[in-house]
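Given below, in the form of structure tokens, are the structures.
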Structure I
Amino acid sequence: MKKAVQTEQMPVGLLQLDNNDLAILRLLQENARITVREIAEKIHLSTTPVHERIKRLEQTGVIKQYATLLDHAKVKKGLMVICYVSLKEHSKNAGVKFIKTINALNEVVECYNISGEFDFMLKVVEENMDSYYDFHVNRLSQIENIGNVQSVFVMGVIKQTHQLVW
């Protein structure tokens, strides 16, 4: 009697990710432009099941989007600032208003709701200190319900990745 081969599975909600799914995700994180054919060759499957797996990963939200990472300095966004923000009022309505406003600010490329002394951490990119000053004084500080803002200027990037490893 032939013994069933067990594959490692990782639950994601009700979705089970097997080793082939994880291999596909690793390859797509390394290069989102890799073709289905190239993935199939690397993980030793035919193109049809690879394509079906990618579609399932997209439809279930495991793959949220595909992105192009830019060199900030080469597109005149060389100043990176981490802004810690606290709100005066901590109601649900106040939080929703703040989040809606932050989502409309193109300078803010990431926003996290955090614990501790501050309520939010923003990653802001600007061309230079003058443009950041203008953003801080005329846009960020003008948002209703802002209590305190602390800006930390990034001197250099040591590690920057969006790749999850398991």
Structure II
Amino acid sequence: MNDSSVHTGALVLDVWCELQCPDCRRALDDLRALRARYGDRLELRLRHFPLEKHKHAFAAAQAAEEALEQGKGWEYVEAVLGRVEELDRGGEPFLVEVAGELGLDAEEFDTALIDGRHILIVDADQAEGKAIGVTGTPTYVIGGERLDGGKSQEGLRERVEQIADRLLAGRG
């Protein structure tokens, strides 16, 4: 993903996420609330951290990249996370099916999963995540601070808001 924050001036919140992770599904409410509160001032950037214990997570991360390319990244992420159990059972065909339901080019999704065009992005995210100490999902990074939601999401949104408010105030 290119770093467009340089141009938009938005504050970036990196969201390290995994689409087969029930904790990430619980985090969606926080992400919606942050979006509603900050709008364009905060850019939510999807970062991939597929966990080995979830066998479809790597494919799901690639599918999310394809959705971003087709213009519906977060919509796709929310749709898949909302049906984690179906992903557990259905694997790649389910990922393609969701794309079709959202009006995306499902054939292109299928091809992308076969030719592996997004693998490098997912690998790079995962490597960067490991390098900065991400161990589980969801993990947030904002203003250089890492907040680990994999263990508990208690108070995390408030923490993100405190940091965002401070950083945005400093820009004014």
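Summary of computed values
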read-out: Identity of the structure behind -18000 (criterion: helix-only ellipticity at 222 nm (-39500 (n - 2.57) for each DSSP H run of 4 or more, over all residues; to 500), calculated), options I, II; value: II
read-out: Top of I, II by percent of Cα pairs over 19 Å apart, largest first; value: I
read-out: Highest-scoring label, criterion being relative contact order in percent (Cα under 8 Å, 6 or more apart), among I, II; value: II
read-out: Value 1.00, calculated as FRET efficiency 1/(1 + (r/R0)^6) of positions 41 and 145 (r between Cβ atoms, R0 = 41 Å, to 0.05), assigned to which of I, II; value: II
read-out: Comparison of I, II - label where distance in nm of label points 7 Å out along Cα→Cβ at positions 33 and 89 is highest; value: I
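None of the figures in this text is laboratory data; all of them are computed from the coordinates on show. Note that the coordinates shown come from a computational prediction; the quantities given were computed from them, not determined experimentally. Cβ atoms are built from the backbone, for glycine too; each structure is taken alone.
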